[in-house]
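Below you'll find a set of structures to go through.
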Structure P
Amino acid sequence: MPVYDQNYRAWKGHLMPFPRAWWVIAKTHIRLRWKRGVIALLILAAFPFLMRALQILAVARMEDYQFLQQFAKNLEIDAAFFKDFLFGQSFWFILMIILTGAGIIANDQKYKASQLYFSKPVTYWDYITGKFITVSFYSGIITFIPAILLFFMQLVLAENNTFIQSFFWIPFAIAGFGIIALLVFGSLILALSAMVSGRSAGIFFFALLLFPDIIRAIIPSVPEIGLISVSANIKQVGSVIFGLPKPYDYSTWLAGIALLVTFLICMGILRWRVKPSEVVT
């Protein structure tokens with residue numbers, strides 16, 4: 001049959017009015033970063049979780065087994081238990097942030113890949129959101145998700161409703177603390193990655209966390225010096241979120257404002273360094 005005799009068949013698909021480009025970016029980066037180093041870090045970070053899980057099991061079953069009584073008699077599953085777990089995971093959390101986020105924008109700038117991104121229907125917020133989700137995904141796996149699992153493990157093993165009645169708010173505290181930590185640390189590593197090379201971003205990130213704590217230790221007579229430390233401010237706010245005494249002798253409100261200022265500065269740097277308008281299509 002001649003071509004001109006073929007009837008036109010209308011396309012029966014549908015267009016997405018708001019393409020979820022950020023999800024495509026995040027999914028791709030999550031898959032690309034599933035490498036030997038990340039897997040090894042996930043395995044190492046799982047050991048503290050297993051130890052905490054054993055503690056919960058020991059407390060729940062210490063009356064059934066004589067040898068558990070000595071081990072579990074000084075253990076108590078309360079708000080401090082979950083706060084200590086999260087604070088104890090900070091070392092692995094920082095390593096994961098560096099491993100997954102140090103080169104996530106720097107490599108795009110190095111190899112001119114940002115031009116490829118923004119030649120497509122990808123906005124600035126699509127780009128930043130996709131990168132941020134990647135960093136948050138792996139960092140959350142070793143901190144906040146295990147904390148939630150520990151809570152539900154204790155909930156299942158509890159013999160009565162005393163625990164849930166007293167600590168029903170723990171998952172909300174974990175989620176709130178997690179959002180604050182991920183926003184601050186995630187924006188910080190992305191801002192550094194947008195300014196310098198991947199390796200340098202990791203070094204600067206570690207230095208920005210370490211040196212303020214050194215200065216704070218050198219000048220202990222001025223508690224407010226802790227406001228320059230991101231990690232100290234996170235711990236200060238985190239302790240209050242869990243209803244526990246603050247670890248440092250300065251205002252929690254000032255610590256929260258310092259974290260907000262840090263986040264806004266990082267977002268400003270990202271807006272300055274990541275400019276879709278510069279891409280010629």
Structure Q
Amino acid sequence: MKLVFQISSDESGSSAHEVLSRKMNMSGIMIKKVRLYGRLLVNGIACRMKDPVYEGDMIEAIYDHEAPPSDILPECNIHIYYQDEWLIVCEKPADLVTHPSWQHMDDSLIQRLSPNRLHPVMRLDRETSGLIIVAKNGYAHHLISSLPMEKEYLGVVYGNIVPEKGTIDLPIGRADNSIMIRVVRDDGKTAITHYETMKTVDHLGVSLVRFVLSTGRCHQIRVHCRHLGHPIVCDGLYGPLSRDYNDPDFPNIENESRIGRQALHANRLAFYHPITGEKMEFESPLPDDIKKFISEK
């Protein structure tokens with residue numbers, strides 16, 4: 001990681017530490033890493049974090065302790081929308097975890113992308129497909145995570161949500177005696193999901209719905225849909241064939257066998273580049289398996 005920038009008049013006289021923290025939004029941990037393991041140069045000369053810097057000074061903050069990620073592995077078979085020295089925007093396929101877990105130690109999105117360390121800024125459930133940001137170092141991860149982000153999803157739900165367009169503002173928390181299941185509960189954290197029905201498929205008893213998140217709670221869309229009585233089709237945790245919500249008499253339950261994973265796709269992503277500040281927007285089309293499912297006669 002290497003940051004190069006010039007001190008402006010309103011920063012003149014501040015310490016290098018203050019400028020890195022305030023102007024570059026660098027965390028205390030990252031500043032400490034630069035101080036202990038990297039280099040801080042002012043006009044090409046080594047400088048201490050507590051030393052003052054002045055208008056016109058050129059600052060270089062360098063931290064090479066983390067090996068820079070290599071180019072994306074050519075055999076990764078992951079669709080890359082954008083990459084630079086700071087981040088990657090790519091499309092996670094369905095049935096692939098974002099990062100290694102105890103059940104999936106040998107294959108994950110970040111392992112497919114590069115053998116070096118990567119920092120997923122967000123996480124998509126294993127069966128959810130779509131757009132995801134992966135930072136190439138801890139500093140970029142910290143910056144992207146601290147800036148506003150817009151996330152939209154397309155999902156197929158059972159039935160028709162009434163009204164067809166609205167906002168679900170219901171708090172979500174962990175279910176009692178479960179480390180995985182989330183539920184709507186009064187003592188949960190604020191969770192806000194905006195939705196709009198895009199298409200109804202009457203002969204299947206399902207609807208294609210666009211979801212826009214104002215918050216990012218674990219399983220937020222899935223929990224809100226389940227609570228309203230319109231679970232995501234083929235949702236293994238919250239659907240009609242799940243262990244906790246099993247209902248063999250659920251209407252149109254035969255849809256569970258028509259698609260091999262939960263019908264949810266992260267289709268739009270917008271965020272600010274951690275270094276340039278440029279707003280970046282990406283869209284991903286509805287994947288073939290979901291498109292085929294809602295087109296079945």
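The value 2.1 for distance in nm of label points 7 Å out along Cα→Cβ at positions 110 and 270 was derived from one model only; which of P, Q is it? The read-out comes from structure P.
When mean count of other Cβ atoms within 10 Å over residues 206-213 is calculated, the result is 15.1; to which of the structures P, Q does this value belong? For mean count of other Cβ atoms within 10 Å over residues 206-213, the value 15.1 is produced by structure P. Comparing mean projected area of the Cα convex hull in nm² across structures P, Q, the highest figure comes from P.
Given a value of 3.1 for distance in nm of label points 7 Å out along Cα→Cβ at positions 86 and 262, point me to the structure among P, Q it was derived from. Working through the options, I get structure Q. Here helix-only ellipticity at 222 nm (-39500 (n - 2.57) for each DSSP H run of 4 or more, over all residues; to 500) was derived from just one of the structures P, Q, and that gives -22500; the source is P.
Taking FRET efficiency 1/(1 + (r/R0)^6) of positions 22 and 190 (r between Cβ atoms, R0 = 35 Å, to 0.05) as the criterion, the top structure among P, Q is P, with the largest value. For which of the structures P, Q does the calculation of relative contact order in percent (Cα under 8 Å, 6 or more apart) return 14? Considering all the candidates, the number was obtained from Q.
We did not get these values from a lab; they are worked out from the coordinates using the rules stated. Since the structure is predicted, the reported quantities are computational estimates derived from the model, not experimental observations. Cβ atoms are built from the backbone, for glycine too; each structure is taken alone.
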